[in-house]
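I've put the structures underneath this note.
FYI, it's all coordinate maths here, none of it is from the lab. The shown structure was predicted, so the numbers you read here are calculated from the model rather than taken from an experiment. Cβ atoms are built from the backbone, for glycine too; each structure is taken alone.
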Structure I
Amino acid sequence: MDIRFIAGVAVVTSDPAADRSLFVDTLGLDLHGPESVAGSTYLFTEALDGAKHFGVWPLEEAAEACFGTSAWPDSHPVPQASVEFEVDDVDASVLELVDGGHVLLHPPRTEPWGQVVARVQSHDGVVVGVCFTPHLREPV
């Protein structure tokens, strides 16, 4: 698999208000919500040196993204973080993941902001995505 860069890192939170207090109020990060997802409490920035994207992802929204339900299933470790790796070919990368014995949380799909992503989970619960994110790539 040819990883281009880390497309994003997010803290997965079961208490969005408490983590907003930490990351926005105390640490002073300029995080905001996505305009493309109504009702989301996800906070992020793409203007933090050293990171293409940093976010605070509510557990309910992570569960919805991965399983289509607001509750994280007991069959999987509850994640505390998510990392997404940018690749040129998500479908080929998914085949490599599956061939390597990893079970998809969901197959490749296009998110409302144009990112194509598929996710697996590490043994300890980190949500790991392979993705193609047009707006994070340098213009050709």
Structure II
Amino acid sequence: MNPDVLFQYANTMALLGWLSLLASPLLAAWTDRISGTLIPLLLAAAYTGLVLAFWSGAQGGFDSLVNVEKLFQTREVVLAGWIHYLAFDLFIGAWEVRTARAERIPFILVVPCLVLTFLFGPAGLLAFQSLRFVRSRMAAPVAA
């Protein structure tokens, strides 16, 4: 498949997953299935296919920044890296939603974390874990 077409499909699927997460207060079970399982697995399959097809021909490695740059010299390997981000960020976003639901964190407080996770992955995870930490401290009984 043409890398540009696969890029568009992957982005569209990921966007649908993120929109599903925003609808999670209304469709919790469907969100868990779509954004937490189905779409990340489809993206993982696309990623795996790209890696199997193109990784062996890639130059470089993981031992230095220069070698990591060399890994991403072909469009197909860059696409694999992009799909890796899409899959994992969505998976983390779905985990945030499930965890917030289980811990009874108001969804309105989770939305900024989801936006950060969508745009900046680890920064959103950090924000969500910080939210959980603050809420746990607020709920903890104060010693007299």
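Couple of notes before you dig in:
- Looking at distance in nm of label points 7 Å out along Cα→Cβ at positions 7 and 119 over structures I, II, structure II comes out largest.
- Top of I, II by mean count of other Cβ atoms within 10 Å over residues 47-54, largest first: II
- Which entry (I, II) yields the derived value 3.6 for distance in nm of label points 7 Å out along Cα→Cβ at positions 23 and 71: II
- Of the structures I, II, the one that -4500 was derived from, the read-out being helix-only ellipticity at 222 nm (-39500 (n - 2.57) for each DSSP H run of 4 or more, over all residues; to 500): I
- Ranked by Kirkwood radius over Cα pairs in Å, structures I, II are topped by II, which has the highest value.
- Winner on distance in nm of label points 7 Å out along Cα→Cβ at positions 39 and 87 once structures I, II are ranked, highest first: I
- Source structure (of I, II) for distance in nm of label points 7 Å out along Cα→Cβ at positions 31 and 55, computed value 3.3: II
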